[in-house]
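What follows are several structures.
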Structure 1
Amino acid sequence: MWITVLIFAWVYLVMAVGRCPGTRIDRTAAALLGAAAICLLHQHSLAAAMRFVDLSTLFALFVFMLLGVIAQQRGAITCLTQPLLHRAWGPRRFLACVMAVTALLSMVMINDVVVVLLTPIVIRCAQQLKQPLLPLLLGTALASNLGSAASVVGNPQNLLLADAAGLSLLGYAQHTLLPVLLSLLGTWLLLLGVFRQQFKLSPATVSAAPSAVASVADTIKAVINKPDTNKAQAPAAHYSACILALLIAGFIGGMLLLPSYKVPLLLAVFMVLLLLSPQSLNHVWPKIDWSVLFLITGLFVVTNSSAAHLPLTQWPWLHQVLAQMAVSEPVLIGVSAVASNSIGNVPAVILLLSLPIDLTVGLATQLAYYTTVTGNLFLNGSLASIIVAEIARQHGYIVRFTDFLKVGIPSVIVAVLLGISLAVTP
């Protein structure tokens, strides 16, 4: 039992820190090492270990990542976003447009994929239009998390909770869409206030001080740079954008009408994507962020296997906390904030789902909303924010922990207060 506890504690310590000190072991490697150690310790066969993994959630993540890669290869992402960005007049409207596009895409795609695709575009457009870059990078990170909080398909933790509690797309959005929209407006106003001096300047100004957050370059396999779309390629890009938009709309419509048919719908989307791929699969597979999929797979095995072998039912304090979460919204918010900003919102939800908790639709809705929006508190609170910071670093810009904190804290307070006042629960 104690060896299991040590393995579990070490894995989640690396989840919080980002890397095992003195080694090259990052979050993904720690999750896989922990899963392998747990399997060896308890003599699990490969088939037994895979029973701890939610394959439908992993497949959903994979399909959305594939959609993002193919959309980028066909120029659809550029086609959809660049005209909107260039129509924004002035730095304030430009920031609003970036946040709106990011949030909208994060409602229908995994937000981690959205920021991988959009961040290089935002940086390039900011350079060309001489816009202040730091608030744009922060706006992209914050909006991706807020937008994903309005949808059960917007991020991995919401997919997990949707599967566990049977959340529907429409039912969930009815309770979260308004708080998210108001939170986006509040966050935009906060960015304008915090960085009012930068908005008075023409050139983009970004601090070049060393980042306070550990680099996660190993988490991101590659950053997909925006291809130049010339006039000859424009019609094909517009055609691809329409096809992919219809594909996403068809999936969402199918989920609204037949929520229990998620896997068949995903299989249909997967088949269409394979037909739409402009390149052979040998050129597509390397651009999918496999490290995120391996990370979540390892965490499934570590958390669910540890929960099965640890005497959790003998811990009375745990039952008290879980019972309070079900009846007290402040306790649930506190647990969400602490867990999301220590081990991360995805590992936090995987851990909570492995515990003896009575997950009702109402509790799952609150957990999905609060674990997502409280991830905006710190830069390391969500994988999407870390990805934005890492892509910016690769382009020569530094997003510091303290820069994020200036807007993250008030943004989370606004989102939490709106969630409480507008009753984010069925």
Structure 2
Amino acid sequence: MTWPRLLSSQRTGQLSVSSEQSRSAFEQDYDRIIFSHPFRRLQDKTQVHPLPEHDFVHTRLTHSLEVSSVGRSLGKKVGEIVLQRNPSLADTFTSFDFGAIVAAGSLTHDLGNPPFGHSGEEAISDFFIHHPLGKSFQSQVTESQWSDLIKFEGNAQGFRLLTKNQFGLTLTFATLGAFTKYPCTAHFPGRDKSKRSQKKFGFFQSELAKFEEVASVTGLNKIADHGWQRHPLAFLVEAADDICYSIIDLEDGCRLGLVAFDETVELLAGILGNKLDRLKLSKISGLNEQLGVLRAMAIRELTEDCAKIFLENEKGIMDGSFDVALADAGRFSKELRAISDLSIQKIYRARPVMEIEAAGFEALPGLLEEFIRAALHLTQKNQPHKFATVARLIPPEMIASLQATTDTYSMLRLIIDLVSGLTDRHALSLFRKIKGISV
């Protein structure tokens, strides 16, 4: 792989690279994402605490903005050194281009997450694994398509949203490459989960051809029939997310009283080392201000470390021999693991989180059943009259797409788009109304 191709500002359907003096193509990517409908929906999607009542608890929207900020810093730090190592790149690119690509990729990293976060992914998958209607479609799709349906993946759904024409994004190939942390399909017989890039999958069969175009333009190395080598800047997008959710989820847990302040300080002390001045910290008034100082210091340390690990392993990243999360390879991996273990125990499995997630396991499969039967009514007219009414709840542009589909897989993908795109509150409200629980 070579940096000039990896940093391609070409877009799908564009034969030549257009230029705008005031903004680079990668800055345009960032702006397009900010103003897009899928990004706006993140304001009411779960980060950790579903349907938060406190204004200081993060949603997917605030989390994505923070990850993007850290990603920009990582990109610029790495870009400065990469440009020094490759002087000819400086004729075309700057460190700000590296920062803008990673910032845009980071901004979109959770775009495909369904309501209720990871439990929502499991609820959608479970519908096709366990629900009688969901299971009935196995014989109507290919083996590869079935793998997509029984393993719903927010990363793949995100790539689908970013490459759909309906939102007018048309991002650069560099940003799409940096976004794709898992450049392989769900149906990957040779998957090696010891490699970070193969831990999950990054696109559905419906978008395989689109990713092949991304890989071709940016020069990603193909490693199998079902997978490619990761875009180097995807490591930085992943690191920005790892840094933010580790530190900021802990911060939220402390604010909510799920983790004691003293325990939070001790967990972060391993990262801050001798830079932690406990006496000075004790003189800061207010929990929010104290946590803010700790958070800023910890993120700074982790950002510096991840950039250092990337630059030390640039050659291995470029040739594919390095395939580890930067945060896992850094000097704070033990401390981050301790934070993760405590977060799982005290934050992610807190009773309010479990209660809402349990509701999601009812709501999402219930909505999938209702809307799939409505779609079958539109195309086959063999469903009870109720589903004619439910069909009228489907957005008009999606009805047109459903009526134009000729295969089961495409129909199911559209309905999954509809349900996974709902916000947490909208999903619960719509489920109650359709089921007659509330009017």
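Please treat every number below as a calculation from the coordinates, not as lab data. None of these values were measured; they are calculated from a predicted model. Cβ atoms are built from the backbone, for glycine too; each structure is taken alone.
With mean count of other Cβ atoms within 10 Å over residues 292-299 coming out at 22.6, pick the structure among 1, 2 it was computed from. Checking each candidate, the match is 1. Suppose helix-only ellipticity at 222 nm (-39500 (n - 2.57) for each DSSP H run of 4 or more, over all residues; to 500) works out to -23000; of 1, 2, which structure was it derived from? Checking each candidate, the match is 1. Each of 1, 2 could give distance in nm of label points 7 Å out along Cα→Cβ at positions 36 and 308, but the derived value 3.5 comes from 2.
Of the structures labelled 1, 2, one was used to calculate relative contact order in percent (Cα under 8 Å, 6 or more apart), giving 20. Name it. Value 20 for relative contact order in percent (Cα under 8 Å, 6 or more apart) corresponds to 2 out of 1, 2. Structures 1, 2 were shown, and Rg/Rh (Cα atoms, Kirkwood Rh) at 0.95 was computed from 1.
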